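Colleague: Quick heads-up: structures coming right below.
Since every read-out is calculated from the coordinates, none of them should be taken as a lab result. What you see is a predicted model, and the numbers here were worked out from it, not measured in a lab. Cβ atoms are built from the backbone, for glycine too; each structure is taken alone.
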Structure I
Amino acid sequence: MSRLGKTPIAIPKGVELKSGSDGHLHFKGPKGTLEMKLPAGLSIKVSGSEALLERDEALQPEKAMHGLFRSLVRNHIIGVSEGFEVKLTLIGVGYRAAVQGNKLDLSLGYSHPTSIEIPKSIQITIEKGTSISIKGADKREVGQFAASVRAMKPPEPYKGKGVRYENEFVRKKEGKAAKGKA
């Protein structure tokens, strides 16, 4: 049996976990609501403030998925209770970010305007024009949006300019050496 899969998941106060028919799970908390579907061999048992993911021993494919879906259920519980946050930093002269309506407008040194549409379940705050904070209940959606913003201008290794995660370390390379005149 999966070591991770058999550990119970704590459900904090203010979070509701309802299991519907055919493996549908509904999570409701102060940060929003989320849904997910369990595969055929997995089921969830909620008792008090704990949830336990159980699987049918006869089905082999679900054995590999036991720990994965336990982590996904735990991430959904954390998402609706506390939420997830990813911070990005813009490094470069003239690099700026601004929220205009439901779009994130980025000035990244390109000749054309760059903007990304913000999903409805994500909140974005910008501090000092160069620090972007992305918050939301769904861990996958927050991480994917942060990765798509970073992909607009990833940090380059010579000057370090670009969009990077808050604590990301970019190893700098030495530039082209000039030939000596003899």
Structure II
Amino acid sequence: MGSALKRGIERAGYEVRAVGKNPAAVREAAQWGDLVFLAVPFGALDDVLREAGDGIKGKVLIDVTNALTPDYQLALGFTTSGAEELQKKARGATVVKAFNTVFAQNMGTGEVKGQKLSLFVASDDRGAKEKVLGLGRELGFDAVDAGPLQSARSLESLGFFQIQLGYGLKMGTDIGFTLVH
């Protein structure tokens, strides 16, 4: 996910720093970036937050994760979401849920088979949400305001459903969601 996002964001003309599992690189990238993408497995979020440390204060954290267990089941139900739990832990940062309902191969263009995909963006912070909506449009998506961060509960379920369609039902990753509006 991270590599695909990096390619698309660079194509849109932005400078991007991608890091692996090097804690020092995670901290440095968090301090450097205006927007910090968390494109890691759900189970790694606590480690990434610890490594980023104070570097995330005042930053927009874009949560790309889907709250799944290691055996690809929903980790959380409908009373909270991974993004809401992340917001509680990421003090001083603003969490925006986005990009989790798009397969990696479609991140850079925002489309599948010539059709524009919807990018659903949820956050409690209007300014942070607008930044991510704007970036989504620049990448080629139909960027859709999905409401407050609480909407991540549905978005994470939608991401899980897409994984089930793509892998479980063997439709492949050349699929995506489009909101007709």
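Colleague: With semi-axes √(5λ) of the Cα gyration tensor in Å derived from the coordinates and found to be 42, 21, 13, which of I, II does the value describe?
Modeller: I
Colleague: One of I, II was used to compute helix-only ellipticity at 222 nm (-39500 (n - 2.57) for each DSSP H run of 4 or more, over all residues; to 500), and the result was -6000. Which label is that?
Modeller: Label of the source structure: I.
Colleague: Just checking, which of I, II has the largest value of mean count of other Cβ atoms within 10 Å over residues 94-101?
Modeller: II
Colleague: Comparing FRET efficiency 1/(1 + (r/R0)^6) of positions 38 and 118 (r between Cβ atoms, R0 = 30 Å, to 0.05) across I, II, which is largest?
Modeller: Between I, II, the highest calculated value is found for II.
Colleague: Give the label, chosen from I, II, of the structure having the highest value of distance in nm of label points 7 Å out along Cα→Cβ at positions 86 and 134.
Modeller: II
Colleague: Between I, II, which one scores greatest on FRET efficiency 1/(1 + (r/R0)^6) of positions 22 and 142 (r between Cβ atoms, R0 = 30 Å, to 0.05)?
Modeller: I
Colleague: Something else about it: When FRET efficiency 1/(1 + (r/R0)^6) of positions 14 and 158 (r between Cβ atoms, R0 = 41 Å, to 0.05) is computed for each of I, II, which one produces 0.25?
Modeller: I
Colleague: For FRET efficiency 1/(1 + (r/R0)^6) of positions 54 and 70 (r between Cβ atoms, R0 = 25 Å, to 0.05), which of I, II scores largest?
Modeller: The maximum falls on structure I.
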